[in-house]
Structure P
Amino acid sequence: MIEAAFVSARLASHHDRSKFTCGVEPLDRYFRQQATQDIRRRIANCFVLVEASTGNVAGYHTLSASSLFLADLPEEQVKRLPRYPIVPTVLLGRLAVATAYQGRGLGEFILADAVDRAARADIGAFALVADPKDEQARRFYLKYGFTELPTLERRLYVPIDSILGTLRTLGNR
């Protein structure tokens, strides 16, 4: 069971980032060199998935405040929203699983953690947005109900209520 073997936590100084590698150099470099600067500057928060038995960082994700113009959303979505020009969202800026832990479903677990944190936040947010770095990442997000925004290249979104239902269904398999 993933929940028992891993713990999700806010990135802290005792987490060893020096050897983290997921196979995507920009994600590795960000985690090793820039994540704490973004936290300190209040640009993003970084959360790690740590293997309970070893303390090794198995993966991470970042969250920050973001927004979408109402005009960028599909018409069927706009009909259900207030007519504010901008709707609040949470940006899932980065999501990575260390190479040694890939193929074990941890990406889904990290995504579920990000969604849970976004849903529990004390600020309003309509959707989770992501900017996948490559086609593999794009397919991963699409698998969980993210939708492409026709007016924004590479930006995907999913209403938080929608993905909460999807992840609950997956958890009950």
Structure Q
Amino acid sequence: MKQVIVAVVGGKRSGKTTTIETLTRELSGKGYRIAAVKHVPEPNFTIDTERKDTWRYAQAGAKTIVCVSAAEIATIEKNESRNPSFKEILQKGRGCNVIFIEGLKKMVARNKNVQKIVVVKSAEEAVKAKEDYVPILAFAGSYSTEKLNLKIPYVDAFRKPRELAELVEELIKKTN
């Protein structure tokens, strides 16, 4: 199965997370398998909790810790402070039709294999994004880019989530 990779990019508090949440809801409701990747730039961030069993296993030297409950399986992979490659990150979404990415701007900006949905709050952000990102599938967000004649569709992700999901679904159908 070929995957569609879509990065949702934009400034702080522009609506990136909400856009991914909406797209995920729409597409998973149609039976598509979705992976979501969130880059957390804080250098000391950890999903593990100090002194819990999983933390203790890592402290003892485990590089992969799998935590299993009735509703979830979580895998914590310790990576020795190195940044994983884009390929390694995408491997985590194997078996899914779509991988949505929030963050990792430097990895996705000019990557032609990654479609971008740019969530903008102003004309300036839209014009800059057109220079910074290739290819752009659509603009979304609180600012409508329709009057800018950028030759890229604008879809209000908050008011018309189904339309934005249809653009992604078209990519899925073309890819498979």
Comparison of P, Q - label where FRET efficiency 1/(1 + (r/R0)^6) of positions 77 and 149 (r between Cβ atoms, R0 = 41 Å, to 0.05) is highest: P
Relative contact order in percent (Cα under 8 Å, 6 or more apart) - structure with the largest value, from P, Q: Q
For 15.5 (Kirkwood radius over Cα pairs in Å, for residues 5-84 alone, calculated) the corresponding structure among P, Q: Q
For distance in nm of label points 7 Å out along Cα→Cβ at positions 125 and 141 computed as 0.3, the structure of P, Q it came from: Q
Read-out distance in nm of label points 7 Å out along Cα→Cβ at positions 13 and 157, computed value 1.7, structure in P, Q: Q
Winner on mean projected area of the Cα convex hull in nm² once structures P, Q are ranked, highest first: Q
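No value in this document is a laboratory result; all are computed from the given coordinates. Fair warning: this is a prediction, and the values are worked out from it, not measured in the lab. Cβ atoms are built from the backbone, for glycine too; each structure is taken alone.
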